[in-house]
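Structures are listed in the sections that come next.
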Structure 1
Amino acid sequence: MVEVREVWKRQLPGAVEALAISLDGQLVLVGGSNGTVSLITREGDTLWSQPTASEIAALDLSSMGEQLAVGLKNGAVMFLDKAGHIAWRYEAREPVSSLSLSRNGKYLLVGTSSGGIHFLSAAGKLVWSRKAREGITSVALSSSANYAVAGSEDSTIYFLDNYTTDMGGKMVWSYPARGKIREVAVSTDGFYTAAASADSTVHFLDKLGKLYWSHRTENTVATLAMSPSGDYLLVGTEGGTHPGQVCLFHRNEGLMWRYITGEATVGSVDISSTGAFMAAGSRQQEVYLFHRNSKLVWKTAVSGAADAVAISDDGKFTAAGTRNGVVYLYDNTSAVEELKPATQEEVELDSGLFRVMRTPPGATAGSEEEWSPDAAPAVNKAGPAESRQSTVTMLEAIVDACLLVVLGLIAGVVYFMYHKDIALEQGLFLLVFLLVVMFFLIYLFYTYVLFKPKKKRPAF
């Protein structure tokens, strides 16, 4: 294991309820159980502390920390600037349970314990509002807020489209699970959605609401995080009947590996931009850094249950907060540099790993959000995914052509039967034969085009 380097630690008056870090690791936003929000620099200086007069339910900050949002259990939402000035305050009139700020800081999605889903602009204007049957437990926004996801206690995942509706928040689809939704996440382009339900199941879906896969974990999922590209999903489970675990999933293959942390619950996880590095905090009073290939990089003991962790976009800094009110910042630079060759080798070997997304069937071209530079590295040459797509396109064309020919033959047989150019028995025999051929072609199209089997990648 690589030796961990603690940059600083700070003692707060109350337990750490929520924590977020800017993409460059320069700023750490912390919410305490005493209702105070603090902004701390990478050097350990507290820029400001802001009392909120209520318990903090959730918080988030934009990419560079220029905009900050705080949701309170008294139903208020505060929007602040980097200097700690409150730009505006929105009254949801229901206890806030979750919020998500777009990376550019222009939009904010808020979920409430009474089922409200509120979409706000950076100016504090309510753009739209929706209502679920029961309380909202988790919300997530794509990078430019073109797509929004919410999970509810009514066991449903809701997907809303802002892109084609001029920020209108159209409900595109809802997916019913078998247990209350605990957490949701969405990729930066909005193409992939992940959710964990109370029946210990992880669900992975695309933008059209199609289920890619689901996986039952040994215990209920307590927390999850998705890499910006949607290629990797990190999950932390509760302790209890089985020990707490950190599980890494891949978009195509499902579960890649799991790491047993001990008897206690894994309270928080986070993942870097490429999915190469990931952090986890356990109520066993430990914080972990993982690499997607070499698994555990380091672990360290902390003072109190670690229910809040966050990792910078490049994986070089990890922040953690505990129930004892201690905030830590760790420098992962040496681990990142040491494992950089292995990470680069993985990307080169699997050139389709971070491919630019294709337009899905049934969607118009250009309907995905544009990728930000930190969402996924560009790939210049076509990889295995593009080759499979070409094969499928050719198969689709052949099956379509054969179907047209069969339909033409059926029409011809019916025509000749009508004009009595062929006997009735011969005509019926030909019709049955052609119908069997047609249904066989439809089966081929359904099996190998609409639901084509995915080619397995070599495991890391």
Structure 2
Amino acid sequence: MSSRRYWSILGSVLAFGLGLRLLIAFVPLGQFGINNFGFSWDMSTFADWMGTIRSAGLHAYEADPSINYPPVFADILAGLNFVGDLFSGGNPSRAIQISVILLKLPAILADLGIALAVAYAARRWYSEKAALWGAGLYLLIPVTWYDSAIWGQVDSIAALFMLLAVVLLVDRRPELSAVATVLAILTKPQGLLVGLVLAPVFIGQLWRRQLSWRRAGFTVISAIASFALLAAPWNLRSYQSGTLGQVPIIGDAFGLWQQAKSSAGLFQVLTANAYNPWQLAGYFPLVGQYQNGKAAWSPDDLTAFGIPASVYGTVAFAAVAVLVFAYLVRGSLPHRALLGYAVILVAFFDLPTRVHERYLVQAFAILAIVWAPKIWDRAALVLLSVANVINLHAILSGGLQVIFPPTSPPADGTVIYQHHGMSPDVYGIANVPFDPGFTRDEGVIYAVIVIHTLALGYLIYQLVSSKRRELQA
């Protein structure tokens, strides 16, 4: 395939993916009288944060500790404020309205960025055909545009930086990978997951002398400098007390950790509506509750043989992480490194407790690379996407009543920040009036759990097989 033809096809795919998302996101639902729609509570929460940033600037986290997304996301919200001011004609109310309307745009643009990163990686390590298939599948499988363009979720923003971090390190550009890693962590707490792949790949490259210790030093400097530039201005030190906690950069790092712990502690439950095996656990398993439009979450301190469920989940995920580490630290194949990253993301959805239905969305960026070359893997990607959309649709639509279990304050004194913002109606944001339909049927839920679980097993098999094939070659 000529280079001109390749870029022509890729450009057409990107244009179609962008047009589809813009059409879905910004065309009003006239028959329902809705001009701005999505997962209204989350979007109104983002709008509240924009208001705090507008009034408090870089002191926003101190003014409202309930802002539980890190500073890069705050930068994005500040950018939307700037765009609103720029096109408001000096009208403050109009500026806010424009900024709120554009809340879906960053995630949509991140989808396009992911498709480009997928195309780059697949073309470099597989083939041009795989690159076009990967980019096209990522943009067209329903889970990606359903998450960003319909519901206004922002998972793709962190997914973009996480994917770039892995691709750049596998490409032996660790300094840029360090910057992408910091961007991922400072966008959403789940960005920390990428470290479970970067660490063994980086150690392995140093061990095999594919990277020099001098470049390793520059990589650390890149990470520290980018963290200082992006995090320190937002004064995450406001979460800390004591002398050390007020030291710039060090205090901001501790503040970021405090923020991540607080976010993780908000939902101490077996599953926060993710269709994973934890749906089947508890005194009243969730799998049999959704049919009545309710979900009474079970706390993850329930014990079996004296051990809390949260420990079982953590140990299971840690075991997979150790397996991935063992395979990646010893091998240099790009395919294996990318597979390891896919295993980590799918395992994080299937195994630990406290997982939300959207936590698998970030995995589709890497799956669009590793499953693009072969037709049966592409079919698996589509099937897994449909299964996860069923999970998303069941939870985000139809007014599901979630009943939180009573919780006790953390023993270590960690402050859990609860958000109490303005109603979505204030911003003119409405939930999409979808009917959940069959997506809450018990048999359907079982089927989706099986598909989610089999995806992890298949990826682990592929990871193990990649080592065997290398030894046989």
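Since every read-out is calculated from the coordinates, none of them should be taken as a lab result. In this text the structure is predicted, and so the values were computed from the model without any measurement. Cβ atoms are built from the backbone, for glycine too; each structure is taken alone.
Observations on the structure shown:
- Each of 1, 2 could give helix-only ellipticity at 222 nm (-39500 (n - 2.57) for each DSSP H run of 4 or more, over all residues; to 500), but the derived value -5500 comes from 1.
- Source structure (of 1, 2) for Rg and Dmax of the Cα atoms in Å, computed value 25.4, 95: 1
- Comparison of 1, 2 - label where relative contact order in percent (Cα under 8 Å, 6 or more apart) is highest: 2
- Distance in nm of label points 7 Å out along Cα→Cβ at positions 233 and 441 from the coordinates reads 5.3; which among 1, 2: 2
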